[in-house]
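What follows are several structures.
Nothing in this text is a laboratory measurement; each read-out follows from the coordinates by a stated rule. Fair warning: this is a prediction, and the values are worked out from it, not measured in the lab. Cβ atoms are built from the backbone, for glycine too; each structure is taken alone.
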Structure 1
Amino acid sequence: MLDNDLYKSRLNKLEELRKNKIDPFPTKFAKTHTSSDAIKELEAVDHDDSSEQIKTQPVSIAGRITRFRKMGGTTFIDIKDQSGNIQLILRRNFLESSYQHVKLLDVGDWLGAIGPVFRTKTGEATVEVHEWQILSKAVRPLPEKWHGLTDIELRYRQRYLDLISNQQSLDIAILRSKTIKLLRQKMDSLGFTEVETPVLVPIPAGANATPFVTHHNALNRDLYLRIATELYLKRIIV
């Protein structure tokens, strides 16, 4: 019941954005920095012995909202991109009329922001937002923050939710991609040629196992999910 209420609330906000002529799913946003790049930009100009607040040149970043807290005319938002997290601060006096639409944002939305980076009194690198743009409105809430997805079956069936809520799963996916890339580079440097072999084959072979079978209507014949690629690789060698 709670999830259904949250879903309806987000749909209402989606319609409200459209009524205010704000596209909740724009096709482009010019990003210049990742969150880690923005922090490095601040570190390059920030000095501990300086008594005045240092700000960088405006940066343009984008990420998914992971935390949202409002304090009067100021709103703090944490966003996460492929390189990490960074805090945004949105003030009514900087944003003027667009600040009234900040209330239509939710955790899970994708947000683009433009502004200089500075360090707060607590020492946290923060983007002082002068312009913002919603990039994608999330109509369903994210999994519970601290416990994430505990249902293993759901994690495998809805992998995208697992990647959003489980940092370890995301790290493994990224590591896998990098590992395959390095293997390809190594094999290519040794003179190997990468080839594609059929996924569906007319004859099941390669192991003593019961194969998955499907029917190809156009060819009017049964095809099997391959068990091993060895026969086709041997044909290529010949």
Structure 2
Amino acid sequence: MNITFDIDHRQGEFSVAAKGALHGPVSVLSGPSGSGKTTLLNIFSGLVRPQAGRLTFDDTVWFDAAAKIFVPPHRRRIGYVFQEGRLLPHLSVRHNLTFSHWFRRPTGVAPALTDVTDLLGITPLLDRGPRNLSGGERQRVALARALLASPALLLMDEPLASLDEARRDEVLPYIESVRDHFKVPIVYVTHSSEEAERLGNEIVRLRNGRIEEIERRDTSTSLALDG
């Protein structure tokens, strides 16, 4: 993975001005609430279009304000796991998972359903409805759905933030299993130092819409950035 970005974006009184490069395979965006983590993630996803700058993923330009290039979210082959599972309440777990097949791009090769459900421990839940799942189970189903869409990049926006400590401890090892078993680069947002240390080999620390530091943990080096 190679995400390069130099972007400026303002939302009301808050602005994000961030420049850097992410190489993965797991890049963690870390910082206090209101630091710009989710805004930057949504710029990567295409859900937020910045006012200025440039964003590339590998060899593809996703956004270039000067050249008037903007690739919409559905053409970026991104899987997104939100803070809440956002499962379709009228569908079973099985149909929530297979629903992603409608949106898979022809170039994407999805993992087998059973491979994903077994890894995430949700095979026994396939015939349940979302209302009959715990918070941790819903997040595991949401993660499975994102993986089955054959993403080129997986974005995770504080997927454990809405869970109590017991459920967080339950789900975190499954996220580690996804990191270790699937060759999908991940950008993961959290304010938890424990999650950042356990999951990321690259930690981007943000404050007030600016990147303070990018720590490359695989090489035991860090890069401090100005403004």
Ranked by distance in nm of label points 7 Å out along Cα→Cβ at positions 4 and 204, which of 1, 2 sits at the highest value? 1
The value -8000 for helix-only ellipticity at 222 nm (-39500 (n - 2.57) for each DSSP H run of 4 or more, over all residues; to 500) was derived from one model only; which of 1, 2 is it? 2
From the coordinates of one of 1, 2, distance in nm of label points 7 Å out along Cα→Cβ at positions 44 and 156 came out at 4.7; that one is structure 1
Suppose semi-axes √(5λ) of the Cα gyration tensor in Å works out to 29, 20, 16; of 1, 2, which structure was it derived from? 2
Looking just at FRET efficiency 1/(1 + (r/R0)^6) of positions 172 and 196 (r between Cβ atoms, R0 = 25 Å, to 0.05), which of the labels 1, 2 belongs to the structure with the highest value? 2
Comparing relative contact order in percent (Cα under 8 Å, 6 or more apart) across 1, 2, which structure shows the greatest value? 2
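Of structures 1, 2, which gives 3.0 when distance in nm of label points 7 Å out along Cα→Cβ at positions 36 and 140 is computed from the coordinates?
Computed on structure 1.
Determine which structure produced the value 4.6 for distance in nm of label points 7 Å out along Cα→Cβ at positions 20 and 212, calculated from the coordinates; the candidates are 1, 2. Don't skip to the answer; put the middle values down first.
Numbers: 1: 4.6; 2: 1.2.
Checking each candidate, the match is 1.
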